[in-house]
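Engineer: Right after this note come the structures.
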Structure P
Amino acid sequence: MAKEVGFVNQGKATGGDASNAKEIGIGLLGYAFMGKAHTNAFKKIPYIYWPPAAIPKLVSVCGSHEDGVREAAARYGYDHYTTDWRKLVTDPEVDVFDNVGPNNLHAEPCIAAAKAGKHVLCEKPLARNAREAKSMWDAVREASVKHMCGFSYRFVPAIRLAKEMLDAGELGEIYHFRASYQQEWVMDVNPAHVWRLSKETSGSGAVGDLGSHIIDLARFLVGEVETISGTTRTFIPERPSADGKGTVKVDVDDAFEAVVRFKNGAVGTLEASRFCAGRKNHMTFEINGSKGSIAFNLEKLNSLQVYFREEQNPQLHGFREVLVTESDHPFYSVWWPHGHILGWEHAHIHEINHFLNAIAMNESVEPYGATFEDGYKAAVICDAILVSAETHTEQQIAYE
């Protein structure tokens, strides 16, 4: 269980040791792709952030298949495992409930964990719809526990630099935000039906899976959305069942396109698709302002494209590439010498360290971490895209 902490960690090598660090017990629901990513972060934090404000203790991992979760516990180094998430959220050794399970297992376990007094980290999208997300936000507020939704791209150094530039007014008045998230993994008709292709388990398709990320970045970087108009498309309406004995209807979207207006007067577009041949994990955005522009590509995540109108040599018009790997760039003080690039996994390390620090130091997860409030607001916008696509109407964004 938690121990007292005796120092403040700013993520720099300041000497000292970990003897006063708070030990925080971790209970993980889900052990596959995102379970590996989160566990990797838990294991790296104590020696990358030195001295650490908190030391994660891998208490228990939960999964629905006993053979798989037993192997995961041994592989990752959790003390024990269970196939019942109710045992996980009531385990007295668990201080943080980390939910990386399918979307239909977000609301009930997270709410139960909050009621049990656990701090809660939940992967995006926070829930299958805004109603579920609101119930989760209400629960963590009522329990007064720390909570974070896993919008990890807020913790990519180049994106954090963009945030700092925007907050400082370096781009002036913002005119445009354009974002696109493209993958290709469901293009072939042969892969069997999986949970991400079912409304019951996922809530939506590309809208929640990919779109929630760029919706969160729109709010994080530019501001609140006022209205949105969207369209969706399902390209392959049926897929082979997992048992190979028939087909299953695909009742979620494969792609969406949306036009947004922001409350600050900016306009923009959002799109996401899992049918973009050649695109593996291609998330891009561009922001245009009165003083300049910035652009980002997740597949080149160590750089930010920058253009300032007043700084350009008249003979050298256009963007310049800024390599965001200097020691004074966001997050880099704990890593390598300049020019030694980071990868996708590091955003999760930064994100989860931020959450553990908020717990250890009793500090706010906001404004840089996404709370359950942010997860709820992203869900409202996701729902609005789906309603707009169904009714062919522009939707006004309003939160409860």
Structure Q
Amino acid sequence: MGTDRAADTEPGPLSLPAYRTYWLSRLAATLAAQIQVVAVGWQMYELTDSPLDLGLVGLVQFLPSILLLFVVGPIVDRRDRRLILAGCRLLQGLATLALAAATLGGWASREALFAFVFVLGATRAFEMPAAQSLLPTLVPASLLSRAVAVASSAHQAATIGGPALGGLLYVGGAHATYAVAGAMYAVAGLMALRVPERRDVDAPRPEITRAYLFAGIGFIRSRPVLLGAISLDMVAVLLGGATALLPIYARDILLTGPWGLGLLRSAPAVGALAVALWLSRRPLDRHVGPMLFGAVALFGAATVVFGLSSSLPVSFGALAVLGAADMVSVVIRMSIVQLETPDDMRGRVGAVNSVFIGASNQIGEFESGVAAAWLGPVAAVVLGGLGTLVVVGLWARLFPSLAGRDRLAPQDHAPPVH
């Protein structure tokens, strides 16, 4: 990790009012999401007692990002990203409050939960590319890697507090948990409205053609560093992700309750927050390629340790190490993507990137649920972690330019694809 001395004296991203508002909105939205995810996971497992249904939650949430892939990118590139972001978070609040009412009324079912997560998936298909595209316009390029780390610290702080709070709220009923999450989404949406849009959204835009729609895919394919970084994260988390199985580990292996599930869900964020805070003061400088591959390897090894553990403290520690390693990967990957992508293409590239992220997270949850149903949860997690280690070695051979990458800043300037 670099020790850029200028970081000690240069004003941080949070000194910029526009970025600070963006950061606070993200904090509130992530807090809401983490409260809600504990309730959905526990309620689904209570209703069905099925590991497969826990995995299906991830699949159903991922489907909209595929269905909307060629709609999201052009809209984010051609419309006010601030309004898209705010609208998504307000809709998430309304959907969560509707689920609170359904639970309180006694008609929340397996099907109702699946419908809810599908709506969330549809809004997040727009939310993530809008948020990613908006961020680089709020800070100078020299602060971007620090801004990514600081934004991630908001995410991780909420991921620590949100699941624990969700677990405590669930003691009073799922409806109370959803009501609090819905209110937090509404706050996040209103704050997003105050983030400035620093583009002329009424300026003439290129005609929407087939080439325009597919430009995001073409741009990523033309840059091996981008394709390697995005696909490495996707495949590693797809294989090594164990979060969908945390309700099973909490109840059946570690013999704890909703509070224990909240603790386990917050554990990766403890490690990730520590790393994010460090990187916000000591931005990555040199050897980012080897650092990326080392972080993903550590992620896989920590997954194996978690899978084999039957102790809550050991499981918590393994998940914390897993989260710390993932944060290094996130900062490197997001910084490279944003630094190498022209602003007028960030929506389309972000939409493709979001599908990769969704595949790793939501499809990873589905894969974990299927594997646990077939092999049992312990074997599913351990084999996934070992698979991640295999992927690290394979990707180092497939993408040598990424494995040998020294700095975050672009090292070549191929003509942009519009």
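Engineer: For relative contact order in percent (Cα under 8 Å, 6 or more apart), the calculated result is 19, so let me know which of P, Q that is. Intermediate results must be reported in sequence, preceding the final value.
Structural biologist: Values: P: 19; Q: 29.
Working through the options, I get structure P.
Engineer: Moving on to the next point. Thinking of P, Q, which structure, once helix-only ellipticity at 222 nm (-39500 (n - 2.57) for each DSSP H run of 4 or more, over all residues; to 500) is computed, gives back -25000? If you can, show how the numbers build up before the last one.
Structural biologist: On the way: P: -9000; Q: -25000.
Label of the originating structure: Q.
Engineer: Right, next: Out of P, Q, which structure matches 2.2 when distance in nm of label points 7 Å out along Cα→Cβ at positions 94 and 382 is calculated?
Structural biologist: Values: P: 2.2; Q: 4.9.
It must be structure P, since only it matches.
Engineer: Once FRET efficiency 1/(1 + (r/R0)^6) of positions 134 and 158 (r between Cβ atoms, R0 = 30 Å, to 0.05) is calculated for all of P, Q, which comes out largest? Numbers along the way, then the final one.
Structural biologist: Details: P: 0.40; Q: 0.95.
Comparing P, Q by FRET efficiency 1/(1 + (r/R0)^6) of positions 134 and 158 (r between Cβ atoms, R0 = 30 Å, to 0.05), the maximum is at Q.
A short reminder: the numbers here are calculations on the coordinates, not readings from a lab. Remember, predicted model here, so these are calculated numbers, not experimental data. Cβ atoms are built from the backbone, for glycine too; each structure is taken alone.
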